[in-house]
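Here, each number is a calculation from the coordinates, and none is a lab measurement. The shown structure was predicted, so the numbers you read here are calculated from the model rather than taken from an experiment. Cβ atoms are built from the backbone, for glycine too; each structure is taken alone.
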Structure I
Amino acid sequence: MSFVPPGTGWPGDPATADTPVAHDPVDVRRLAATSGTLAELTARQSVCRACPRLVEWREDVAEVRRRAFMDETYWGRPVPGWGDERPRVLLVGLAPAAHGGNRTGRIFTGDRSGDWLFASLYRVGLAAQETSTHAGDGQRLIGARVLASVRCAPPANKPTPEERAACFPWLSRELALVAPSVRVVVALGGYAWQAVWPALRDAGYALPRSRPPFGHGAEVGVEYEGTPVTLLGCYHPSQQNTFTGKVTAEMLDALFSRARELAV
């Protein structure tokens, strides 16, 4: 089998053999809408099979594996949101990496982007450890939660519009369930910035009429049931951005320090 069966002991696996599985976008909408808790929602996210291309890709990657990880078992399933259940800071990314989250079962864990992200979160006090290498490594987010707009690793890191739409209810419902505690939402990259706006609206947030352009340090005020919330733009800590200097450790630290300041 080219993925980890639910309920078989993987660290942090939220699902069991009895967790209902979404087989198409209609199922996703129904199962997301009827998830009453984060535990129920993340369990259902983690067994979704609604997008045939993504299912085939993530499981093929888990079967073939990269040479550096040839002796490892890959998660090979959708990667649910993780972190504090009552977060003040919410980080939203694009999708799991094929040999990162798709391997470890935890978003931004086990890849170069995650190395940069968690090191910065640790330096500003939002993560308990400097690194995040696998699901059982003891890493813990402090007042923060990380999730992705698309829960499966997509070929070439490019989900189709149909796949984004199919996954949308998972994102919207998670935003709604954590909304009472959230004070800052950080969009990691332009894709996440575009994806999070309609999801915030669907989750009950009041947004400005026009969507400001994405940029590193972009700061927009929104509201949830009368409570101010700040949306921050952050360049994605991808290798392309970190290698070229478009993103530096100092830039990330300054932005996450700002997020923590706003969240207090």
Structure II
Amino acid sequence: MKLSLCTISFRHHLQSIDQIAHWAQNNGFQGIELWGVHAKNLAEDIHYGSEWLSSYDLETSMLSDYLPLDAPLPALMAEMNALCSLAHRWGTGKIRTFAGNKGSADISRLERIELVSRMKMLCKMAEAEGMQLLVETHPNTLTDNPSSALQLLEETDHPALRVNFDVLHIWESGVDPLFALKQLQPYVSHFHFKNIESRSKLGVFAPNNVYAAAGSREGMVSLFEGAVDYRLFLREASEMMEMDASLEWFGPNVKNILAKDSREIMKLLQVEEAR
């Protein structure tokens, strides 16, 4: 497994990209998943990019952003071009986005047709740049459950469209993550790992809370201490496929939690390999 940390985990911390890279190198990570906001804010400093990151023996696993799918087409295309340029600079072939801002049960047929049309356009742009466009399995989007995600992949019908498989959000949809992975495996290019104390606490990951500096972090727990059984998932999933994954931590004690989870993931996988 190639394991990355998400720079979004440091969104409310006074940490430079240099400090984050140095820490990642010394704590078992092979890469960083660069938040789009961070990539954009570093864009004018030519010192930073893939060559700089490789000096830490790290790579950029993915550029994670939120394409404005409901924006006027020229604005959407300009944003996609900008993200492709940043992805090239950081040496990654993966751009993550969300599939709109309406759940599969709430979107109308015409809205879905329009969204699929735009996804096709973005996938053609991605392909022309040698990129993959990853839609994340996430509530209140068109990929809020595996069935709708599969439908979107079939409707778009383009090889550049891939899936960022967020294990917790799949579990949140009511579908067993391993069952969902068996369905989506041919399309999965990346994983997000995070956990929660109980289903009743899932609201803590609502965007208006999780991105707020003063938002609640109640219920967020270390990867192997929550309601999703990551030991089982990792044992089974690692036998099914090579995995590129990112630890996505939104709570306090960022470095302690990320280091602990990284160590425990590697220990688990080493035990599995020895069997």
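When distance in nm of label points 7 Å out along Cα→Cβ at positions 7 and 191 is calculated for each of structures I, II, structure I comes out greatest. Where does the value 5.6 come from, among I, II, when mean projected area of the Cα convex hull in nm², for residues 47-110 alone is the thing being computed? Of the structures listed, the value fits II. When volume of the Cα convex hull per residue in Å³ is computed across structures I, II, the figure 126 traces back to II.
Identify the structure, out of I, II, from whose coordinates helix-only ellipticity at 222 nm (-39500 (n - 2.57) for each DSSP H run of 4 or more, over all residues; to 500) was calculated to give -11000. Value -11000 for helix-only ellipticity at 222 nm (-39500 (n - 2.57) for each DSSP H run of 4 or more, over all residues; to 500) corresponds to I out of I, II.
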